[in-house]
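Next come the structures, one after another.
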Structure P
Amino acid sequence: MENSYKYFKRDISWLSFNYRVLLEAEDDALPIYERIKFLSIYSSNLEEFYEIRVAEHRGVIMKKNYTEESGAEAEEVLAGITKEVNRQQGEYYRIFYDKVLPELNRQNIYLYQDSIPESFHEEFVHNFFNEEIFPFLSPVMIQAGDIRTFIRDRRLYLVIRMVKKSKRLSTPGYVPEYHYALMKIPYAKVPRFIELPVHEGKSYIMFIDDIIRANLSSIFPGYVIDSCYSIKISRDADIYLDNEKSGNIVKDIREKVKKRKIGALSRFMYDRAMPDDFLAFVCEAFGITADDLVVGGRYLNLQDLIKLPNPKGKELEQQIPVPMRVSFLDEMESVFKVVKKKDVLLHFPYQSFDYLIRFLMEAAFDPKVEEIKITQYRVAENSAVINTLISAAQNGKKVTVFVELKARFDEENNMSTAERMEQAGIRIIYSIPGLKVHAKVAVILRKDSEDGGKRKDFAYLSTGNFNEKTAKIYSDMALLTSKAEIVQDINKVFAILEGDASEPVFRHLLVARFNMVSELTRMIQQETEHVKQGRKGRIILKMNGLHDQNMINELYKASENGVEIDLIIRGICCLVPDQPYSRNIRITRIVDMFLEHSRVWYFYNDGEENLYLTSADWMRRNLNRRIETAFPILVPELKQEIIDILNIQMRDNVKACRIDENLCNNFKRDDNPHKVRAQLAIYEYLKNRS
């Protein structure tokens, strides 16, 4: 018998999250360049959404992708996506034109919105075009049914309509023949935004698009320009490995990455001002269907706004708190000595990522360290983490790195980094067929001469990647521990990665595909049992995504039985609040200067309080098709620290939104004069504790 529970569509829920990102650009309390940054993030997020999610639905319709979704379901979802994206695009350009540009003007920064510059800039624009842009232009004449060029994804193009110069143009009744051209905006040779000379204390910036528009007559000297509009396309960028168990996975992924640039069309975006007959010609010329169309504005590819020049500097930018030092770690010359005595909990980016680098560097040079094992999912370019591992190998340590090659959009960087490590003598283990390894764990195997030569091993477990770049902007938590019971479980995880076929028994870690789902289900149901016995039932779950229907059903049933549940979900959340079966569930979404990335699971457990940090969201892929780990916080003081942080986030009345049954982002505004902006409050909380 089917249940009567409701679920949000995954992709419509994600669009609700991305709209919340867009709302940051409308926040007058933020510095203007912070707001511009969020316009850029919104556009970049949407680009990837079309390259992956929309492309997958299109693949179902074209019978190229085989999933549980039917063709009819895919068409329904795509229709909903198109409707919502078109609505959001209208909001995007309203914010850009009515909010952002006027604020820039108030700061004496003028972003030209016309291809005709002021008279005092005409000469500069003309000269800049001739010297810096014109040599890189390659316009192509196009006609219906005669495609002679390939439109690249993530690139910006201009389509130009013109007529040949003729004396007959002035003849009454004469109907000229239109000619069309396609021209790619130089991508790597010239910046998207050009700073013009300051005039009377005012700074001027011009889109490269408009500088080209202002000089079209010199590009097409034999023609009269009728009109010009921007277009861009998105292509299927996902990687489908037909059979991961056969052949060389590195070679297969490398070949698939190359083909990403010529993937199937997933979006054709165009300037809404383009006349219908012009659009019809372009669609016919490039085989665009009505289902491909997404309405944009005069300027596309606005993820480039992140590069908008800032003539005034930091005063117009969000001032990010400086990562704090941890005094008791700084006071000791050895991280190992600290971790031998007690577990250490780190909070990034509130605290410095340097302590992980120090931990690995100490392992690289400590003569008692015999082996280092670590997972790598998304690695920074020129990574300090990788450099320390190479140093360890060069110092005679046995180093094993599990590299996940299927980390989307990081495949090439991960492959090149893996090759560099291999050349340094590091043992590299590549992706497991059919699975992604998303766990963020490291173990250091070390003999301790101070304890009769017995082993004293160390472990690092985190909610985020070993990536010093993202650690500056992603909010994550990490644990350093020497507890033997935790290290033993991590060694079992690495045994799985190294091909051990036995079925491990985990005493403390929750590991996806082994004990994670069963233990989570047990802990949820345990809260229900406590309520039935007249005691308190309480669950707090902080994650990036909640999609798995089986887990959602468990939460619905717990709510029906009176368990109080708070969800702090940044992105996708398919659980529907405000229903009879979800009346005890509240959903909070926080978007602010740092990307909320940590995952925390809290179960009251009749006062004993079980608390886990984890790399896993409750998406079907995380729970069933990945190797993920969740690790318990066993020290009461550290457990309380995390609970305090969760409570701060639930009290946020500045950046937090409550998600309702219509997927609306309702800001948690109240009459409390004490305003809590969680990320700033967490920084102060940790500062006071240190």
Structure Q
Amino acid sequence: MLFLFSLTWGSVSGWWVPACLLLGIVYAWLLYRQPVNLGKYYRYGLSVIRAVVVFFIAMLLVSPLVKSIKYDPQKPLVLIAQDNSSSINTFKAPGFNAGKLVGDLAKLKEQLGDKYDVQEFNFDKDLNNGLSNKFNGKQTDLANALHQLNNKFVNQNIGALVLATDGLYNQGNDPQYEAKNIKTSIYAIALGDTVAKRDLLIGNVNYNKTAFLGNDFEVEVLTAAYQSKGEDIHLTVAEDGRQVFSQTIPVTGADFKKLVPVKLTADKKGVRKFTINIAPVKNELSTQNNTEVIYVDVLDARQKVLVLYQSAHPDITVIKQAIETNKNYEVKTALLADMTGIKLPDYSLIVLYQINAGTLAPVKKFIAQSKTPVWYILGSQSDLQAFNAEQSVVKISAGRSETQEVYALPEAGFAAFTLSDSSRKKISNLPPLLAPFGSYGTAAGTSILLKQKIGAIGTSYPLLAFGDEGGHRTAVLTGEGIWRWQLSEFQNFGNRNATDELLSQTVQYLTANTNRQRFRVYPARNVFDEGENVILNAELYNDALELINTPDVKVDLKSSTGKNYSFLFSRSGSSYQLDAGALPVGEYSYTASTQNGKSQFKAAGQLTVKALNLETRQSAANHQLLKALAQQSGGQMLGPDQLSRLADMIRKNDNIKTVVYEDKHYSDIIDVKWLFVLIVILLSSEWFLRKREGEV
């Protein structure tokens, strides 16, 4: 690192330098022209000191700028990214030695020497520091590894990327798109064997994770066979150990694939385990990919949601689509004029879109007697006086029937349910809704998820609020125009996840408790992937049906093999959450307990940790992908036996070189601290010499 300093004048004339110097000389000549006790050489020396001091002080008054230049050389980065997924060892080429590969990659740092900055990583689903010889990754996301490397070393001097992989990935996007963002040469180390071995396997399984009791559902199984012409694929499906389907498929080619539709019946409620299996054949490379286990949550019945409205509006379609993203819900939309034949007791939630329950007497009577949850959505057609009379969650005082544009402002303290951080951020940037113009008030105990932001000013007025009176839940959305949210989100992000999540979570919260249990424990989902953290949630209600989390909540997890895990829940908001970490593959039952005062509560349930065998679904390495990555970046594809040549190839690449960054900095001369120190030293020296010679 090199520093250089110089003066720059800017708007100040450079002629001030000789002027300041002349001033110093004249001042020194006047002071020392006729000293009594000083000899000739003392007089000349002290004159020089005084001239320099006056020159510096005068320059401080003129105040030119000091330009400093820092030259910072940055050695080229050589990034090594090594595939740590299990497919590397499972489907290795003849003569391949995994330990030697890792050793050769580690030697590259020594071979390149101090002129290069070598950084080592390994990846499977995520990017990790250092090389690894474990090769135990259950998933491969090559695009994500490239993305993380690019983010980690953005705007740095990346000279080369050494990518050691078989080119197979089963998660994420096409790596070729992500590789274009890394402006460097990619040297691909081609692992694995491109020749498919003799193998029967399950290539993929397509299925819905939920089904309804008594209904049939279909599972699509992609069967594949390599180098097995003349053999038969014996495919079976078993439900909880009982065979429910079988089929024999003749293999007619060396590279054979066939999609087999399997029709199954959901005859039992709960999470059902289905084992799909292909019988192995002689001399088969691997039998790990012959079995796939899927879990289907069989539900007793869908909950029904009724949306009532006075006149057609695009919001109605958006609400229906968003709610039905959850397969547990079925939505019926109806005009008030078409209420004949609708059985209100069949519905778990009634959505009143810009109408009031009092508009139709049977609806008002049913809501009052059944305590069915109600969601009011207001707009320009709403009768605010009737709305205020029907519920106490939100009160609106308006002198005239006008609307105003309001933006959504998520409330951080909302704890009834959880919206993801990405959805909160998106919602805060979506277009405005049209809300009635007036003053808003809320009842005690009202929970506000979204507040109104008018222009750039955040208010305390509710946009989406929830109330709960004796188990009767009510929601109020004080604005219309949700269709704008959906269009805007899809235009900007290519999906409508935030809008769907908000509406779906609202419906789940409203319908979660028609017959509320005082103590509930439930997993984030019924089936977790292998290696994924198991998350459990818990809710405890007091006698007034208010959510509390004062007592401790304990839970015992028991695996199907008999192993026990005991945990204590952490408090989260007004409820509880437990991160049990990654558990071994298998089926688990859990029992949770707590005590509030003299009352004791227990809850039980089941969850499953599902094995992943994505890495065994494809045995032939994809070297075409690696060749494309290398060519489009100006690099080369090498075999693992050519690693000894790699250091020399990098050194000979003229694009891989040290880059010197120039950093210019301007400051006032008065900010140069050492100049003041110099002035003090010179004046002190002058005073000391004059004192010694009797001139002071």
When P, Q are compared on FRET efficiency 1/(1 + (r/R0)^6) of positions 235 and 427 (r between Cβ atoms, R0 = 41 Å, to 0.05), the highest value belongs to P
Comparison of P, Q by distance in nm of label points 7 Å out along Cα→Cβ at positions 163 and 555 - largest value held by: P
One of P, Q was used to calculate FRET efficiency 1/(1 + (r/R0)^6) of positions 91 and 283 (r between Cβ atoms, R0 = 30 Å, to 0.05), yielding 1.00; that structure is Q
Taking 2.9 as the value of distance in nm of label points 7 Å out along Cα→Cβ at positions 203 and 635 derived from one of the structures shown (P, Q), identify that structure. Q
Looking just at relative contact order in percent (Cα under 8 Å, 6 or more apart), which of the labels P, Q belongs to the structure with the highest value? Q
helix-only ellipticity at 222 nm (-39500 (n - 2.57) for each DSSP H run of 4 or more, over all residues; to 500) computed as -10500: which structure among P, Q? P
Can you spot which of P, Q the value 122, 83, 53 was calculated from, given it is Cα extents along the principal axes in Å? Q
Once mean count of other Cβ atoms within 10 Å over residues 75-82 is calculated for every structure in P, Q, which label goes with the largest value? Q
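Coordinate-derived values only; no laboratory data. Predicted model only: the values in this text are computed from it and were never measured. Cβ atoms are built from the backbone, for glycine too; each structure is taken alone.
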